[in-house]
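No lab work stands behind these numbers, since they all come straight from the coordinates. Just so we're clear, the structure is a prediction, and the values are computed from it rather than from any experiment. Cβ atoms are built from the backbone, for glycine too; each structure is taken alone.
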Structure 1
Amino acid sequence: MSDRLPIAIIGAGPVGLAAAAHLLVRGERPLVLEAGPAVGHAVAQWAHVRLFTPWRYCLDGAARRLLEASGWQAPPEEEIPTGRDLIARYLAPLGALLAPHITLNARVSAITRQGADKAKDAGRAGRPFLLRIGEEEVVAARAVIDASGTWFTPSPAGADGLPALGERRAAARVQYGIPGILGAERARHAGRHTVVLGGGHSALNSLIDLATLAREAPATRITWLMRKATVEAAFGGEGADALAARGALGSAARSLVESGTVTVRSPFLVEAVRETGAGLVIEGAGGTRVEADELIVATGFRPDLAPLSELRLALDPALDCAAKLGPLIDPNIHSCGTVRPHGAAELAHPEPGFYIAGMKSYGRAPTFLLATGHEQVRSIAAALAGDAEAAARVELELPETGVCNTGPVTRQRVSVTAATGCCAPQPKPACCG
């Protein structure tokens, strides 16, 4: 009976829909469970953001073949889409094609095995998975691919991994990810002082948007807080990056810092976010502090593992990704932005038939590329269909970053304001040159 059950896929984003396409091509029956009201719900939250990968890295092979068979025409391969383009020109048509296999507004709150909690061994592998939808509905499946992503579980501002003291109370002045600074959130930032915390691509996007806004609203002020010891670490490969748009983000950020448009405080380790009548005071280690109107926290994302508490997982102790994947993507070791393609073998857990794919599969690591997720689900679909040879085969070549963050600085180092106690809230000439 278990063999006749569908394969459940959690999330109708790019990777979840790609998984469904690969399963259909192999004659399997997918069931996509999407928490939001439409496919690409998480992508819609950052629809205004332009990706740094062109269309040729954004389209899954199996999904593309299904779409083209229906008369769909692929966008130009070298054009770089926004999140809005990704939905309108790819995910929405693919979702319409896969509609009989998709259930919307179906938030998976827990997954277990029928009649067996995490501790029970007897016959475990032969028992169907049960997926709890909300509090009252249950769906059975013979296997599960969790492609729910991490967008709705951003990492907090606190340098210790916890929300900074007062961060939750100051929620009205704190945003996460990449807010629509030039769109819906414009009035919130125009003519005000916004602090951006983070050293990755999300932070760079917000800094660039704020600088654009500052040209139109000159009273706009921008401060960039980084945990990294040097600001150069955030600029990446720049012109040496094989993904030109990714390199351009770093170059644009460098220009903003060198021109003085953006004030940098580095390293700055946030301990508290205090809301005052006039705005925020962001407090760091050693008595450092910055006063601002708004705070954008772009410190990465982390997986929500709570729904998986009754499954047997083998997780990397630092990254919360699959244990075999951890050494391949650890940002403490890998700083080049590319990771060797991997599939079902590296993503497997002690729970047979259960896989985490897409952004969530990387846990807390920040180096995920969409094409990597497509390769993951191609391999997983092959494994679930019993095609071990295809599951083990690598069918993806990723672009090289070009320059490691740990490589030599090829341009003049940038002078930034030291994050020392004597420089806050106003620099003192005696110690802040």
Structure 2
Amino acid sequence: MDAFVITHAVIFTVDSRNWVIPDGYLHVDKGRIMSLGSMEGLKLPDDLPRIDFNGDALLPGLIDCHSHSSLMRGVTENLALMEWLPLYQREFRAMTAEDAKCAAQLVYLEALKSGTTCIMDMYRFMDQCGDAALELGIRANLAPYVADMPGKDFFSTVAENEALIESHHDAGGGRIKVWMGLEHLFYCSSGAYHNAVARAREYGIGIHTHACEQSAEEQAVTEHFGKRSIAQLEEYGVLGESTLLAHCVWLNDDEIKLLADTGTAVAHCPVSNAKLASGIARTPEMLEAGLRVGLGSDGNVCNNSLDLFEEMKFGSLIQKANRLDPTSMPAQTLLRMATIEGARALNLDREIGSLEVGKRADMIRVGLNTPNLAPILLDASGGNLLWNLVFSARGSDVHSAWVDGELLMENRRVTRIDEQKWLQQAQAGAQKLYERASQLDAPASMTN
């Protein structure tokens, strides 16, 4: 449908006012939001197709700011980051383009079915990932795992990154965006960083890389480069408004200020950081400094789940527990990080991230007729439903999802592809990939 109207929805706009409409409508035409408001003010033609939400919630589509496609969920467990990475890299050394397609299909399908309509993915053979995203219809940002240091030739190359820009950037009517991707300071030469900065300016695209994920990693960087990660990235000219850094767990006050001053964004991955024993990021200080901070799952291999509802809850609770402060990171803050702040981190906030007139209709329907979200007590700020969406909801509560006003999932059934076929392909591909990867020795550490 080019044009339709959603009626009788509890609308969380997540706009600058955090406007909540307890009984609202939203009008979509040609993929964009034309109007929205209270049902009492609805004045649209009666013959316009209508979708009656019957009191369900309408939210902006969730935005995952850092993920890694993978077929190796649950394979490398009970390890800290520095021990985990060499084993994880066996997947990249053994994988094929076909594996990458299967991995992206699996990850993007899980993301969409749990309410994520936009994802930042960092992987190999990302032309295959782009094709998977185009088939499913999800909005995807692609940042190849570029590495050019000796012994890291199983990652992507600068040439592959540039070819991906030519083949996939702005594909799908703009749903696909290509970034310059850099794995890590130990994996990339200074030339790779300088080239990424030059190409980002040339093409008008972003830069995505990892930084400051674990204390031992930061110590190793300092010993090798003679300075900490953020200072080294500043020397390479990487920091800036077009750059998104994943993790940033181990930032000091000066580094938080520097990222804020340069306009650099952060993808915060609380579940992965906890699982890999990386630590607890200083997210409240980042937000207080004015940093753009979105949420990231870090993918199924690092997190085991792509459910951003889980990420919102955990992202709040871990700060409350660590700081012994129940007021830290309230529900509204996490909902914004999963939507409009994620869009800001990806420099897409003019198009998506909130439900506002003129923006693209990327949105999800959350079914509320379920025990884990009852009872519902609404008021002008969302009432208990705001808190329940963050602390009680889960991805399986998402009923429907739209991107650009196109219905990609209805009643938990995806509309464009054969879900069972994709799952069967992922299962078959994972088994073969695991067998190949298991035969490879892992390097002793991430630095060699």
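Looking at structures 1, 2, which one was relative contact order in percent (Cα under 8 Å, 6 or more apart) calculated from, given that it came out as 22?
Details: 1: 18; 2: 22.
Here the read-out was taken from 2.
Upon calculation of distance in nm of label points 7 Å out along Cα→Cβ at positions 36 and 332 from the atomic coordinates, which of the structures 1, 2 produces 3.3?
Values: 1: 3.3; 2: 1.7.
Attributed to the structure labelled 1.
When helix-only ellipticity at 222 nm (-39500 (n - 2.57) for each DSSP H run of 4 or more, over all residues; to 500) is calculated, the result is -6500; to which of the structures 1, 2 does this value belong? Mind showing how you got there, number by number?
Working: 1: -6500; 2: -11500.
Structure of origin is 1.
So if we calculate distance in nm of label points 7 Å out along Cα→Cβ at positions 52 and 388 for every structure here (1, 2), which label has the highest result? List each step's numbers first, then the result.
Working: 1: 4.0; 2: 2.1.
The structure with the largest value is 1.
To test your reading of the models, identify which of 1, 2 gives 1.00 for FRET efficiency 1/(1 + (r/R0)^6) of positions 156 and 180 (r between Cβ atoms, R0 = 25 Å, to 0.05) when calculated.
Value 1.00 for FRET efficiency 1/(1 + (r/R0)^6) of positions 156 and 180 (r between Cβ atoms, R0 = 25 Å, to 0.05) corresponds to 2 out of 1, 2.
Taking Rg/Rh (Cα atoms, Kirkwood Rh) as the quantity of interest, name the structure among 1, 2 where it is greatest.
On the way: 1: 0.99; 2: 0.96.
Result for Rg/Rh (Cα atoms, Kirkwood Rh) over 1, 2: largest is 1.
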